[in-house]
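Throughout, read-outs are computed from the coordinates displayed, never taken from laboratory work. Since we're looking at a predicted model, the values are computed, not measured.
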Structure 1
Amino acid sequence: AMVIPLLSDGRVVMERQFRYPHRREFFEFPAGKIDPGEESLTTAKRELREETGYEAEEWRHLTTIHPIVSYTDERIEIFVARKLTLKEAERDAGEF
């Protein structure tokens, strides 16, 4: 699940992630794997809080994409999050 967090002034919240295969940082929207049996919105909410510290009052599912249909059944559920409130990031072990 991937989240596009929109601030009230129209700016978006992104994070900087170091990606080892490219050996550099990228700016990305918060995202994470959907756990077995988990609703995609639950994943989106968790990832937004873990990675940015924000919570959102308003959620909208935009679309589902299948980024590499030639060899995987992976899907990415994309949400827009509005009416954000900054709390504190709740990072997983190993996240920085």
Structure 2
Amino acid sequence: MDADGLEILARLRATGVACASVCMDRESYDAYAQFGTTLGADGSPIPRRKPKEGLCLTDEEAALYRALCTGALPNPRVEQERIPIAQAIARL
């Protein structure tokens, strides 16, 4: 879960697709923060950035998005692939 992923979710919703996120919330971030990183796929640091306004996110998703963008959280990305599938299924 990262700012880019939340922006993708928001763009999908903006097209009219009614969808809910799974494990893209602060509770999941906190539970799996040990799988977080400060580096992008190319090994460079993930930069802080100004959060976009008016995204199609829930209040909880928007709060996480802002925290990920601004550096309010120690890791700007948590690898969702590391969340146990049983936990994700339980959230469905």
Structure 3
Amino acid sequence: MENIGLASLIAGVQGYSAIAVAIILGLAALGTAIGFALLGGKYLESSARQPEMMNPLQGKFFIIAGLLDAVAMIAVVIALIMVFANPFLGAVTSL
């Protein structure tokens, strides 16, 4: 009888972890999309206003784009840790 309670507790933790991973990845994708939209729009706007500044701005654009992608990759790593090496299961299995 005790194993059934532990199994359902583990299943609950895994289910909630899956929901958390979906929220993490969804918000990371949404944040990155909004960031790229704002970044690209401002780059095009500034390039249209001052075409001679297009090349210096392009280098800065790619640096910021790389940093913006890094935030999403950190979220992916956190999500993978929660899926494959769930830290919350350690507390449940020690019961």
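Remarks
- Answer label among 1, 2, 3 for the case where helix-only ellipticity at 222 nm (-39500 (n - 2.57) for each DSSP H run of 4 or more, over all residues; to 500), calculated from the coordinates, equals -4500: 1
- Computed 43 for relative contact order in percent (Cα under 8 Å, 6 or more apart) - originating structure among 1, 2, 3: 2
- Cα extents along the principal axes in Å from the coordinates reads 35, 34, 22; which among 1, 2, 3: 2
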